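Input: structures, listed below.
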Structure P
Amino acid sequence: MTAPTISPTPIAHGTPATVPTLRDRLDAQRNAFASGAPDYRRRIAALNALRDGMLARKEELAAAVSADFGGRSRDETLLLELFPLLDQIRHAKRHLRNWMRPKVVGSTWFLLPSRAYVVHQPLGVVGVIGAWNYQILLTLGPLVDALAAGNHVMLKPSGVTPRSAAVIASIVAERFAAEYVTVVTGGPEVAAEFAALPFDHLIFTGSTRVGQLVMRAASDNLTPVTLELGGKSPAIVHSSYSLDRALTSILAGKLYNAGQTCVAPDYLLVPEEHVEQVEALARTIVAKLYPSLVGNPDYTRIVTARHYERLTAAVEEARARGARVTVINPANEAIDPAGKVFPPTLVVGAPDDTILMREEVFGPVLPIVSYRSLSAAIGYVNARPRPLALYYFDDDQRRIDMVVASTISGGVCINDTVLQLGQHNLPFGGVGPSGMGHYHGYDGFAQLSKKKGVMHQSRFSMGGIFRPPYGPRSRALLERMLRLAGR
């Protein structure tokens with residue numbers, strides 16, 4: 001099928017906005033929400049509308065993403081963005097009625113026979129700031145959770161990838177009233193003003209540095225935030241585990257989207273006796289995954305020249321500091337930086353204070369760190385900022401449990417990489433520098449709802465004992481209650 005041509009010109013619904021129009025859009029959504037929050041049927045209809053919009057224009061979305069990167073596989077976009085998004089919608093529709101039901105909880109003993117239950121109430125207007133690396137999934141995935149929770153939503157796709165942002169804006173304009181869901185496009189200035197709006201909740205996906213700015217802007221309005229930031233996610237391979245199996249998974253996860261993935265394995269920890277074997281095996285595995293690079297539509301380009309230059313500088317700094325650099329180019333093609341093809345690169349022995357070891361790599365460069373014992377590998381991870389994901393390869397359940405218990409990360413995947421994002425019943429979110437808050441599935445629904453506690457007092461209540469005047473009977477009862485509570 002011939003990919004459709006994508007115009008870089010933003011459509012009217014998603015044109016760059018100024019501060020007054022941003023606030024006008026927010027006010028319009030607040031007023032619409034105040035007239036009646038979406039009920040179950042309207043939420044299901046909204047999820048169906050989003051699904052239908054994605055399916056109707058999936059080829060246009062894939063073509064736009066490829067144009068934004070200067071080359072990205074259609075199949076990879078459908079596999080890593082459209083499919084999980086559609087399945088997220090399916091999961092939410094399947095479970096939404098149960099999520100919305102009041103949850104009865106046990107009443108505290110001294111308040112019996114009162115009843116207690118929890119209701120999940122929509123917050124109001126939710127703001128979503130997406131990320132360029134997976135523009136479709138990371139902009140519209142939070143939208144699914146927000147719609148399921150009954151909110152109205154304002155979306156700000158990344159300006160780094162404007163063509164896909166324009167298609168998203170067009171789809172939303174076709175399927176939703178602007179007072180329900182609307183898209184704002186533009187660059188960093190618009191994003192900064194967007195983050196400063198008094199939303200009822202704000203979700204941001206991106207770098208830790210920008211996440212700090214978003215949180216600072218939101219704090220002026222006491223806007224709650226969910227931050228999905230990434231960080232340096234380690235992969236640890238135990239000496240007893242098949243190195244071939246581990247590396248196949250690690251390199252596949254690392255090279256999706258040319259490493260421009262927030263949960264990609266950022267660096268590899270292997271026993272010191274396996275380092276040379278890793279380098280040899282990696283050449284074979286990469287050649288199977290990507291027999292060529294420059295002429296291969298499955299191998300993604302680096303999104304901008306600036307990002308390409310950042311990766312080049314980081315590798316050269318490590319090389320100058322004594323690291324061993326191995327560039328894997330299976331077809332021995334001539335690589336022109338102007339084409340933004342960055343070959344898979346292994347870096348062994350980069351000093352800890354180099355850029356590669358301090359900052360998230362976000363590219364097809366894999367630093368390799370050797371360790372002498374599993375406890376030393378765990379200590380290495382724990383001495384650094386807490387990552388979004390941790391990958392461990394081992395078949396021994398006792399050691400697996402020990403690694404899970406003794407490390408802190410946003411999530412853990414055993415014997416694979418990246419695919420944990422497809423587990424809709426697991427919360428997804430970082431910790432510390434890798435983020436805060438959770439979404440996906442029920443956790444996204446709950447995160448974007450007000451979890452309201454309700455107590456229903458019985459007509460036979462003993463509530464009178466808690467009111468003055470306090471006489472001998474109430475004092476005696478209070479003493480007994482103190483003894484019971486103090487057990």
Structure Q
Amino acid sequence: MISSHKYRMLNPIDRRRFLEAAVCALGAGPVSAWQSPSRRERPNVIFILADDLGWADLACYGHPEIKTPALDRLAQQGTRFTQFYVNSAVCSPSRTAFLTGNFPARHGIHGALSTTKVNRELGMPDALDPKAAMLPHQLQRTGYVTGHFGKWHLSSGKGAHSVERYGFDEHRIGFATPGWEKSDPFFWAKSTQMIVDEAVRFIEKHRDRSFYVNVWPFLPHAILNPTEEQMAPYREFGPPNVPYKGAHQVYYASVTDLDQQVGRLLQRLDELRLAENTLVLFSSDNGPEDMEIYSTNHSGVGSTGPFRGRKRSLYEGGVRVPFLARWPGRIPHGRVDTASVLSAVDVLPTIAKLAGSRLAEEFNPDGEEASEALLGRTYSRSKPLFWEWRFDIYGHPVNRSPMLAVREGKWKLLTNRDRSRVELYDVPGDPTELNNLAYRHPEIVDRLSRKLLEWSGTLPQGPIKPSAGRNDYPGPRLSRRPAAM
């Protein structure tokens with residue numbers, strides 16, 4: 001990856017704000033007939049997005065062994081949501097949904113962006129279209145300065161675009177910076193510290209303006225290689241009398257380092273006296289990786305809690321992730337919302353609302369404005385959530401979901417385009433998705449199937465792997481006849 005800074009001395013947003021201030025100072029009133037809230041009334045926004053962190057990988061979500069005091073404190077100072085969904089079970093499309101408010105397949109982003117050759121094989125462009133309506137563009141129009149630090153993964157291959165084209169005034173991605181050479185065997189272990197350093201620098205520089213900043217760590221995505229110091233609290237989880245580290249020891253240490261760096265960022269907010277006017281959001285891009293991927297062995301111990309499915313799967317464990325929100329004095333502290341069904345596509349309209357930013361006409365989010373959920377009221381969504389996955393799902397067959405899914409109310413339906421593998425679950429009543437109720441509720445199956453297949457028919461055409469939506473096991477076939485005696 002190429003690292004870069006992009007600083008604008010006076011961009012069009014700055015010039016407009018300067019003119020507005022000058023006109024108001026002369027007593028002529030604001031330039032626009034509509035005024036957004038003042039800086040004191042609208043929050044700064046910090047969006048922290050972990051990579052491949054499972055729903056139950058934090059102590060505040062029930063993990064009995066991983067130490068995450070900073071994120072637990074963030075949950076206690078704000079609200080913890082238990083039914084938050086991303087809109088894909090892998091990184092690039094999931095991140096597309098956060099930034100655009102759209103289901104990622106609408107933008108042709110179906111899987112992880114890679115080389116141009118791989119992207120074409122998967123029927124994808126090399127990048128999310130920078131002309132698409134996105135959250136940072138919207139906030140820039142409202143006077144926010146915007147930054148992105150850490151993982152990007154929305155532009156890859158020969159047709160890639162630079163990050164500033166997506167609405168970020170400053171950014172830094174990758175590791176190439178003095179003292180962080182790739183020759184350092186522990187550069188991955190130190191990456192979150194580097195990303196937080198950049199975010200802190202950005203916040204310090206713009207502390208007197210409204211700011212929006214993405215802090216997107218690479219952890220706990222594989223390959224993990226924590227330092228001995230980072231693993232020290234988890235020595236008991238290492239195998240005895242052997243020269244290698246245990247998977248739990250490595251993964252736990254990586255999540256705890258992520259937590260410590262988030263804690264350092266939150267502490268700096270306190271020192272700058274910005275915490276009271278800053279909305280902090282924390283989530284993950286999808287569920288934890290599967291042990292079967294050879295390069296991700298240590299990440300295979302990430303926890304989905306009670307849920308079936310992992311990364312790439314449309315079962316709950318692949319798309320249901322932690323979501324924490326803190327804004328002192330506005331978001332209730334210590335609240336656990338187990339009822340509101342929220343999603344990544346809701347983030348754009350919700351942040352825009354809280355920032356006092358009217359969505360421009362080109363925005364057509366699939367998500368809903370759900371600020372009332374953040375501000376303490378149980379939220380009942382009106383739009384269904386849709387998912388698709390056109391490719392392989394690795395690991396145990398029980399985690400291999402059908403290729404399409406929809407959640408509406410308490411019901412979740414999964415099926416393939418040919419209506420094979422029809423599965424219906426009452427998610428609040430059966431979070432493990434083991435009790436298929438399709439045969440009991442044919443009317444619900446019919447209604448949700450029609451909605452799901454109609455939505456699927458609107459998506460861009462592209463390749464579908466022959467194994468997509470299948471959960472068969474390539475073992476010996478059982479004979480219909482009893483074995484000869």
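Any read-out appearing in this document is the output of simple, stated calculations on the displayed coordinates, not a laboratory observation. Note that the structure is predicted; figures quoted are calculated from it, not measured. Cβ atoms are built from the backbone, for glycine too; each structure is taken alone.
Quick notes
- Once distance in nm of label points 7 Å out along Cα→Cβ at positions 128 and 448 is evaluated on every structure in P, Q, the highest one turns out to be Q.
- Answer label among P, Q for the case where FRET efficiency 1/(1 + (r/R0)^6) of positions 96 and 192 (r between Cβ atoms, R0 = 41 Å, to 0.05), calculated from the coordinates, equals 0.75: P
- Structure responsible for -13000, with helix-only ellipticity at 222 nm (-39500 (n - 2.57) for each DSSP H run of 4 or more, over all residues; to 500) calculated and labels P, Q on offer: P
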